[in-house]
Structures are given as structure tokens and as C-alpha cells.
1. For distance in nm of label points 7 Å out along Cα→Cβ at positions 66 and 114, which of P, Q scores largest?
2. Of structures P, Q, which gives 3.3 when distance in nm of label points 7 Å out along Cα→Cβ at positions 98 and 130 is computed from the coordinates?
3. Given that FRET efficiency 1/(1 + (r/R0)^6) of positions 106 and 178 (r between Cβ atoms, R0 = 25 Å, to 0.05), derived from a single structure, equals 0.95, which label among P, Q identifies that structure?
4. Which of P, Q yields -28000 for helix-only ellipticity at 222 nm (-39500 (n - 2.57) for each DSSP H run of 4 or more, over all residues; to 500), as computed?
5. Can you rank P, Q by relative contact order in percent (Cα under 8 Å, 6 or more apart) and just name the one with the largest value?
6. Could you tell me which structure in P, Q was used to calculate mean count of other Cβ atoms within 10 Å over residues 138-145 as 21.8?
7. Hey, P(r) over Cα pairs in 5 Å bins from 0, in percent derived from one of P, Q reads 1, 6, 9, 11, 11, 12, 12, 11, 10, 8, 5, 2, 1, 1, 0, 0, 0; which structure?
Structure P
Amino acid sequence: MWYDYRFRAYPDRTGVAAEVERHIDIHRQAYNHTRYEYQILDTDEDNIGSAYQHQKRLSEWKTEWPVFSEVHSKALQKTVERFYENLSTLSEKKQKGHNVGWLKWKAPREYDREYTTPLRHRARRRIGYTHDRGEVIRFVLQLEYRVDDSWREVVRFDHDPQSDHAHDVTEEGVHMDVYRNGKKIRSEEVFPPMLAGEALTFAEEHLNQHAERYINRFETWHEIKNR
């Protein structure tokens, strides 16, 4: 039987949200380090090859990298277990004939806040935004579809005046980028220029109304509706 350790938190209290984000990032680093050691260390000599064996290395981690001492030991053990659970799932898919690669390195968050919402089988909505003094200054809103164990863009809204690859909704208006076969094929203006926070709200409303149509079109384009 598996147990999850749960603790009451109050994100609205001063400092709690920032501390939660810091802990999440430490566990991200722990997951990546587990992945790294699995690839380079000898299974027999270095206590890896299973979650139970790999967890024996945590004391050594804490000595060499004190940051790992800043999270609860049980939670750190669960992060190591998560890597091996993902590895087992990957192996099962390979045995069933799926074309899968290797477990991905987990990059730092690109935005202050990021959320993923399942919409239906193999489809999800991903949103990320960064704010300054309560005002949204960068965002991405993306409809994604899972194909061959990877998430592909269906349509995308974004705002980042500092990027050469994103839109500036305050100058250009709100654009929706349309994707096919992993590439952007066109960009459609959906709303006129407006503030970034308002643009994000309008983009969410637009996607709520039209997501099903965009998903159906994506399935038709890629001939995956009956897979």
C-alpha cells in the first residue's frame, strides 16, 4: 500500500507560497539528480537500480549538497520513488511496442505560476504567467494533445514583449498560433490590443468555447481519431 504525506498549508499567509515554491524546486533538483545518477553510476557498487537502494544515497546527498537537508526526508524518499515509478511505466510501454524515449530532465518553471488542466482523453490546457505588483507581464496559454507519449501544441496564445518568438498583446492584439505536425502554420488575430491581464482572460474564455473544435481538427489533421 502506498501512502502520501499530506500537511495543511495556508498559501495566503505571508511567505508560505514562496516556501512551497522553494520546496517544489528542491524536489525537482532531487528528481533530476536521481535520473543523473541512474545513468552514470554502477548499479551494484553505488546502491542504485531500485528506489529502496537509491534512497540509501540520500544521506550522502545531504552531506555534499546541504540544500537536500531543507526538505523532509520522507518527501525526498518519495521523489526518488517517483523516478523509479516513471521508469517502470516507461519500460511497460516499451514492452507493449510503444515508441518511447528516455525520462525527461525537469527544467525550472518558466513562469511564476503554471497550471495544467485535463480537458478530455489525451488533451489538456496549460497556462503559465508571471506578474509584477499584481499586473500580468508575461503569459502563455496552450491547448495540447498527447501523441506518442509527448505533448504537442494544438493552439497557443502568448505575451512576452522581450521575446523574439512571442507576441505583444498591447501592440499587436491577441493572436492565436495554430500548429500542425509540430510546427506553427499560421497566426490568427482573435482580439484587438489590450492589457496583458485582460488578454489572458479573453484567451481563456475563447479556449473554453472552442477547445473541442480545435481538438477535433487536430485529430483529423494527424489521423489519430481512431488510434
Structure Q
Amino acid sequence: MARNTTKKSKLGIIGFFSDRKVQVIIGVILFFVAVYITLALVSFIHTGKNDESIIAEYGTKKTEYIDKKSHKPLSDADKTELKNIKKDLQVIQHKAENLMGYSGAKIAQNLINNWLGLGVFFLAAFLLFFALKLIGIKKISVWKSLLFFVFLAIWISLLLAFVLDPFIENSFIRFGGNFGLTFKDWLAANIGNLGTLLVIIGSGLVFAILTVSGTIPFFKNINML
């Protein structure tokens, strides 16, 4: 009886997401999420330096608010101070220069600096294409596209961490992100810098051969020169 109930529940969920209207609605939501994230990422490149201090200021003030709120029982003076801190938090948020506001600045900083660096643009692109597929505007193979964009995101993250981050000092952007820097350091510790370079070049060539039809003819033409 329990198994039949579970099967019916699974079929109900599958049926719900198979409904064309539901797919279109999810697609529209994902489309606007993808556009929001992309605009926040692009804006971060221009405004991230100033927003970095604003995010830090907000974090400090938020910690103060949480700490103050945890001291119970709260007196009337404490409640008034908490209200003032809340107003201060909103004032700080309004100072964000990112096109998508404070939330956009925070999301972009986490996605770029704390995660995949500029490689994250490829994941935003996948989200956009996936949304268009759900809406019915674009036909794509979801799994092939996912593997394609995930590889590019990781590869670009590693490449930029290897090529740019060590040589561009005092930049507010971590071009390869924390992931790229950590991955690069791990490879360098195990196979050296030259080995890391060979991994980057080799994996890039294999990817190009698998995904770009003109790669092999290109190398054949070079051979003939």
C-alpha cells in the first residue's frame, strides 16, 4: 500500500512538471533569473571595487544587529536601537552601485570571487539557454549543453587563475575565483606549474576536438604548411 502511494506521488510530480504550462512558467522564471544574474555579473566588473567595501560594511552592521537581538530580554532602548540598525542596513544597501542593487552585488561577488571567477558566465549562459528551451524558443540537448558549459566554466576558471591572478595584484576581481585558485594550487603542488599548463592546454584541445568539428582539419592544414 505504501509502495503504491509512493509510486502515485512520483507519477503525480512527473505529471506536474510534464505539463506544458508548468514548463513555460518555470522557463519564464528561470529566464528572468538568468538575466538578473548576468546583468549583476557584468555590472560587478565595473562597480565591484566600490561595492566590496559596502558589502563588508553591511556584514559588520548585520553582525551587530544579530548580536544585539540575541541579548534577551530586550529593553525598550534595545528595541529602539535595533530599529535604528535596521534603518542603517537599508541605507547601506542603497549605496550599492551594482545595476541589480545590493543583492546583485552580493550574488556577483560570491559567484565570481568566491566561486568560479569569470567562468561563471558560462553557467549563467546555460541557465539562459535552458530557460529558452523550457519556453520553447530554443531547442538544445540539456545534458550535452550542461556538460559543455560546466567544462568551459571550470576550464576558464583554471586558465584565468593560472594566467592572470598571480600577475595582476590588488585587483578586486579574482579572475579564476576561489575554485580556480584552489584547483591551480593543487595541480601545481602535485605536478608543478609546467604540468598544470600541460593539463590546461591538453584538456582544452581534447574539448575542442570533441565539440568543434573544424579542429582536426585545422591541425591537418597546419601540418601541410
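Nothing in this text is a laboratory measurement; each read-out follows from the coordinates by a stated rule. Please read these numbers as outputs of a predicted model, since none were measured by experiment. Cβ atoms are built from the backbone, for glycine too; each structure is taken alone.
1. Numbers: P: 2.9; Q: 1.1.
Answer by largest value of distance in nm of label points 7 Å out along Cα→Cβ at positions 66 and 114: P.
2. Working: P: 3.3; Q: 2.0.
The read-out comes from structure P.
3. Numbers: P: 0.30; Q: 0.95.
Of the options listed, only Q reproduces it.
4. Values: P: -13000; Q: -28000.
Answer by label: Q.
5. Working: P: 10; Q: 21.
Ranking P, Q on relative contact order in percent (Cα under 8 Å, 6 or more apart), first place is Q.
6. On the way: P: 21.8; Q: 11.4.
Answer for the origin of the read-out: P.
7. Values: P: 1, 6, 11, 13, 14, 14, 13, 12, 9, 5, 2, 0, 0; Q: 1, 6, 9, 11, 11, 12, 12, 11, 10, 8, 5, 2, 1, 1, 0, 0, 0.
Derived from the structure labelled Q.
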